Structure P
Amino acid sequence: MENILELQNLTKSYPKSDFTLEQITFSLPYGSILGFVGESGAGKTTTISCILNTVAKDSGTIKLFGKEMGDGDTDIRERIGVVYDGDNFPGFWTAKQLSKVMAGLYRNWDEALFRKYLEEFQLPSKQKIRHYSKGMTMKLAIAAALSHHPELLILDEATSGLDPVMRDDMLDVFLEFVQEENHAILLSSHITSDLEKVADTIVFIHEGRLILTAAKDELIYQYAVMRCKESQFRTLDKEDILAYRKRDMQIDVLVADGSKARHKYKEVVVDHTSVDEIMLLLMKGERI
């Protein structure tokens, strides 16, 4: 399957903060949703900024639609819809004024589609954006991102300000978007339950390093956590342990194949796990 986005050994350093985004490699196929997970400061937004060429990478390659994007590649930017976690638009604008600005920026701006989203999301077109709630501003940003008919959506915590009902509605919008074979979504989120609902693949990043890439179904149905006593933990084969974390008298051990672990370690409790627990073990746990 062809990829709409490809990163190969992306590196970016910030010497003053002692942070380095190191050798990030992953790809996003057409027709799919990739969940991008990591703690605050892990490097998700830096990665997205490098993809969009708003931050210059130090090394590595980034290809969008099979091509590296330069400063003058407005044709590529036209094909990308972006939503950031934060203020996407000036607060003194109204949604109606925003539409006029967007029409001047994007050749494919669809005023009728934008009005449809405003109505669907219950957003007043003449109210200043600064009077919107955080959830309303996020819905507005999503509406704007969708209304110039992009092929790739890049969403940086785009559901974080929404209540559970509206988040679920937005996830349905995202799933509908990728029904088009030439569409795809990069969804950065700390709400792992959202990713469990819609992501095809999940990429975990921690302290600037990629620590795991796996299919969502594989994470949910194959990965598992072993609940070990210390004596049991000492008998485990090191190659079976992805990460482990001590909790009181118990050691939780993340394994990639729960079925194999149950067969191999019959005296140990092996539980199904969630993306949230996998993230915690990978990011707070230890490795051998």
Structure Q
Amino acid sequence: MIQTRRHFLSASAGLAAGSLAFAAAKDEISLAAWSIVNSFRAGKWKNLDLPRLCRDEFRVTGLEFVNQFFENPTLNYLQQLKQNGRDYGITFVRIMVDNEGNMAAVDKAERMQAAVAHRKWVDIAHYLGCRDIRCNMRGERPDWKQDKDLINRAAESFQDLLEYSKGSSLDIVIENHGGASSDPDILVGLMKAVNNPRFGTLPDFGNTNPGDDPYEVLRKLMPYAKGVSVKASWAEDGTHPRYDLEKMIKICQEFGYKGFWGIESSFGRRSRPATPDEIWQNEVKGVMLTRAVIERTVMKG
């Protein structure tokens, strides 16, 4: 049944989606939908609104979906979403996939079930014309540095998912996203173990483990990067205290990165109950501040 669904969605998508291999010749800016997660949860908008928000509110050309925001991805729903992207001239870059199981579980049946659970997002991303899906490695032991089999287990799951996705030409990427997956040495080891040109990293500026140098983490992940997540956590005074955003962007450029610079931002702290409009206004501030840094650092020429 899964193979039938994939064949149907691939046929419906036609050749256009297959032609979107990740080989961007220029730098562009995309919105990671997680930047506006709080206003989504407050009922301000729906997933179908994202292409319009990208163009009219944020003036970006790319969109990075979050699988949790898809209300009911039936074919009719996906057709409407795809049409909205065309109407507003937005490129669908990726789907960030969460809550689909532990790809590095100790139990083989559990981790292979996680690989199968990701397949539907391969199908949906291919139909929409995305370039990749972002997955998580996870790992269930807090002492992951002592877990000698972690990389081999994860490699088995991701090789299975890559085999399934090879007909779509979609890339499979992993973000440093907490715990073992935020250990750059673990991710580099996984890249080498899988050794597939469609498998890579999505370096996130902010997701580093305590005590790690974010600049060095980024340098380790960039050789395998198929995208960049410009994570920004803005203080209410408009400063960015965690790290130097421009320096992080320039590190990416040193590795020759060109493509979509994905904004994933937040602004201030909620010190009191906020209305949906106030939540939205803060999210807009965070996105626009991040966009301004990317523009002056990357787009200045």
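Read the figures in this text as sums done on the coordinates, not as results from a lab. Quantities reported herein were computed from a predicted structural model and do not represent experimental measurements. Cβ atoms are built from the backbone, for glycine too; each structure is taken alone.
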**Q.** Comparison of P, Q - label where FRET efficiency 1/(1 + (r/R0)^6) of positions 57 and 233 (r between Cβ atoms, R0 = 30 Å, to 0.05) is highest
**A.** Q
Q: For the read-out helix-only ellipticity at 222 nm (-39500 (n - 2.57) for each DSSP H run of 4 or more, over all residues; to 500), a value of -13000 was computed from one structure; give its label from P, Q.
A: Q
Q: Identify the structure, out of P, Q, from whose coordinates distance in nm of label points 7 Å out along Cα→Cβ at positions 97 and 121 was calculated to give 0.6.
A: Q
Q | Identity of the structure behind 27 (criterion: percent of Cα pairs over 31 Å apart, calculated), options P, Q | A | Q
